[in-house]
Structure I
Amino acid sequence: MSNFKILAVYAHPADSATEASGTLALHAERGDHVTSVVTTFGDRHHMQWLYDEMKKPESERDPDLPTMDIEVYRNFKKREAERIAEIIGVHELIFTGWTDHEVAFSWEKVEEITNIILRVKPDIVITHFPYRMSGGEDDHIVVGKIAMSAISRAGAKVPQFDGVEPYRGVKQVFFSFAGHEEVNSRNIFTNGVVCDVWIDTTSVIHKKVQAMDQLVSQGYQGTAARKIAEARDGRWGMIAGCAYAEPFARPTGITYDSLPMPERVLKERYIPNNLPNDALIASSVPSGTPLDAYRLRSQK
């Protein structure tokens, strides 16, 4: 297949930059249609910008800070997600406006994502890993569960009952990670969650870094973005045999018509070491943070 329709379902704006954004950038570059759903504005997560502003002398603070309310701050976060989407190449960005830190599973939320699936008709869905090995749940886990339920619900629609045709065209689901549940290995005999798909994102790591540069609200811009890319995506790349990579897990095993031998495997040649050498570029990516990103209200 070519020209995939890909639907990514995230809990927060930051997730759209830190999880799977390199993979989505690759697919956008090759012409696939990418839709991103951000279910909350992340307005109660990692409020570094507000913390930094409050430490400043009153005369140096953002002039709009005294009149800031939750809607103003949510719009601040919304603009971050919009800039991230533009950098990654997202074709449609959807906000559902759920309450941050209060995302509980409900059939109303499932139906909301179901309706998006029925309209977008994705071939691929990317969402959060819907389990926590250590127990407990957070927004990410619940959003992953809602997305999986929505896929099932979209396929169970009955025109005579629901007034819409079912959609059963999701060919594959990929769970993305942020460096928590998965183990640092691709050896299937390792205990824990071993990802079974690794995407080489070296060619687009600059886009991922500059996407994280937009997250001024959380303090992810600048050196933090480059540290994340080098320490985490670089570590994943070392595991996957490239400079930078993103790991995924699929919910079920795949049936093939014959033993799968992708072109990347067939072309692999021996080298004394597989260190990325001059492909280490994340630390030197120029800043992608516009000056407007530091202001509570847009100056445009």
Structure II
Amino acid sequence: MTIDKEIIADWFKLLQNDICRQLEQEDGAGKFKEDLWERPGGGGGKTRIMKDGQIIEKGGVNFSAVYGKMPEKISDALQLENGEFFATGVSIVIHPHNPYIPIIHMNVRYFETLSSSSSKWWFGGGIDLTPHYVNPAEAGYFHKQLKSVCDQHDQDFYPEFKKWADDYFYIRHREETRGIGGVFFDHLNGERNKSKEELFEFVKDLANAFAPTYRRFMKENRRKAFTEKEKQWQYLRRGRYVEFNLVYDRGTKFGLDTSGRTESILMSLPSTASWEYNHHPKKGSKEEETLKYLKKGINWLDHD
């Protein structure tokens, strides 16, 4: 079966439904509220937000399918001719109450362009984890789940996409990674000697790994006790998350540059975050230990 943009967008809609259902089930109390929106230039989406659940303090699961004339900023950035574009995908960010449950982000998307002389298509996305306190065993488990999915489709995917995530989710002005990485990819197209159908199957398998992987972290850490000091550290780490999303994240910039819905684009930001001037954790503290792990190139597969 030849897939087209409608088939891909329809599957992403089902993915949004399934992930919301699983997260609500694991949380046990929180419910996603849906906000339908339309883009003035064409298309729209469904933003679903959960606030103040038992486990999830704030979570967003967004679906969008937008189209129209490609903004000049985007055509210049992608080095494409001016023309028409279509973009669809699902984007997720979950901020938990408990500092021992990590922040998680996933984005899976499909993009195609049509100009007077050419047409192009590609997939992009990835999953990454941002613990407030790095647990090496949990990081190892997380990366093994991603590698397992990647290896089913191409043995080169995990090492390549893991490095891509390390490089992409890097806060250059802090000289630290946003978290313990994951996998990230873009412009995944027929040049990989794989068909659109094969690449779509990879994207689907990766997306389907999101909920069961994160549900494990929710289940295992939900009852861990924490102090006000640990909560304040969580707010500081959320501050770093905000810095990355507003300064470097290409998805945020794309959404704003294509007249996307601002509230949906910025749903990734936590309800509460903080910044403290010239903050340095105490030597020998678990906060200082976490900072030692926020580096590129760590082989998390060695941790279990």
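Every number in this text was worked out from the coordinates using simple rules, so none of it is lab data. None of these values were measured; they are calculated from a predicted model. Cβ atoms are built from the backbone, for glycine too; each structure is taken alone.
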Computing distance in nm of label points 7 Å out along Cα→Cβ at positions 142 and 230 for each of I, II, the value 1.7 comes from structure II
For 3.0 (distance in nm of label points 7 Å out along Cα→Cβ at positions 14 and 54, calculated) the corresponding structure among I, II
II
Given a value of 6.8 for mean count of other Cβ atoms within 10 Å over residues 254-261, calculated from one of I, II, which structure does it belong to?
I
I have 19.0 for mean count of other Cβ atoms within 10 Å over residues 46-53, calculated from one of the structures I, II. Which structure is it?
II
Quick one: Rg and Dmax of the Cα atoms in Å, for residues 118-189 alone came out at 13.5, 48 when computed from one of I, II, so which one is it?
II
Name the one structure among I, II that helix-only ellipticity at 222 nm (-39500 (n - 2.57) for each DSSP H run of 4 or more, over all residues; to 500) of -9500 was derived from.
I
Structures I, II, by percent of Cα pairs over 26 Å apart: label with the highest value
I
For relative contact order in percent (Cα under 8 Å, 6 or more apart), which structure out of I, II has the highest calculated value?
I
From which structure (I, II) was distance in nm of label points 7 Å out along Cα→Cβ at positions 38 and 134 calculated, if the value obtained is 2.7?
I
Looking just at mean count of other Cβ atoms within 10 Å over residues 182-189, which of the labels I, II belongs to the structure with the highest value?
II
Can you rank I, II by distance in nm of label points 7 Å out along Cα→Cβ at positions 30 and 174 and just name the one with the largest value?
II
